[in-house]
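Visitor: These are the structures, in structure tokens.
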Structure 1
């Protein structure tokens, strides 16, 4: 691994056990956009340097081929790191440009489970502040009902979360979304930390709807 002097200095700052996600955001704010530096940090193969790399990438340089390469690299991480990396890529880069949004919206049937995850997570994020002006809700629920239990775990979570957001914000679909959770039992036995909302759809929707009524 051959890094420039600048990359080595940044790598030394963030490659510590005490590093937190907030620390990476502070460093990224200082650096701003620096795609070449991002690719150097990405080449280390390490979790925190790659998270920082995502924050300082140039979204204009992220086409399908580049994303496929990032996707391939992310798969080498443990599941928790993998999901954090791909979700950060979406939140901090892919959701910020019309071109990459269009790519995400084409990934429902992608060969990559991580890209399918982003398709569904993107659909959830479109709705999570109460925006219900979408024409594909019926199609999404039909797909969730048909395919949820066939999917990879990382995709299941995002599909389930999409159903949760639909059930929270759109009363006409609420019972249908609750029924999905009851029929599949997905996440029913999940143990969550105090104050965290469970992913099991009947519980998730009940808690989130109650918040809306306060």
Structure 2
């Protein structure tokens, strides 16, 4: 029974397969996957909450990054009480606890991390240069985006290829986040590598009204 099979079951959301596999070999839940993350974290990246819930039954001693991704508030609070400096550390895949909480839509965890000193303008260190606000806008999480901005997030930061949060909001057609960003100084003329502005991405995706607003 291999970790490769567990990865296949996680990707397909095969709860029965995962359950059978872990009953036979519970240690697989703690074995690092070929993606260099734990099975639990992999389930989060695949956006499979039912799989995550199942894996949590076989996973004790969550690390801070797993707890943030899975939204385990009590675990996050306990870990930061024990190691407060960990709030701005990086996971092996290059993301901060706050970056992960924002990407996976864990509002209460994200707000708590900021309260405990998480830097809202600290990007990933994996070459993608993803800031927490990029993750929040990519996931269409208006409440997290607003919380980050209220705590000093720069709305014009650029990730790899030059995309700003406004580019992402325009591409997603998210009017609420778009207005929020514009109200706080987002630059409509910011260009990605290749020259595209937010309005260009909105128009490409068929969001004509948003494109018109941005132009």
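Laboratory data are not the source of any read-out in this text; all were calculated from the coordinates shown. All of these numbers come straight from a predicted model, not from anything done at the bench. Cβ atoms are built from the backbone, for glycine too; each structure is taken alone.
Visitor: To which of 1, 2 does the computed value -20500 (helix-only ellipticity at 222 nm (-39500 (n - 2.57) for each DSSP H run of 4 or more, over all residues; to 500)) belong?
Guide: Only one of 1, 2 returns -20500 for helix-only ellipticity at 222 nm (-39500 (n - 2.57) for each DSSP H run of 4 or more, over all residues; to 500), namely 1.
Visitor: Follow-up question, since we're still on this one. Work out the source of 59, 37, 27 here, i.e. which of 1, 2 gives that when Cα extents along the principal axes in Å is computed.
Guide: Attributed to the structure labelled 2.
Visitor: Oh, and also: Quick check for you: by distance in nm of label points 7 Å out along Cα→Cβ at positions 102 and 182, which of 1, 2 is greatest?
Guide: Largest calculated value belongs to 1.
Visitor: Here's a follow-up. Name the one structure among 1, 2 that semi-axes √(5λ) of the Cα gyration tensor in Å, for residues 86-141 alone of 17, 14, 10 was derived from.
Guide: So the calculation was done on 1.
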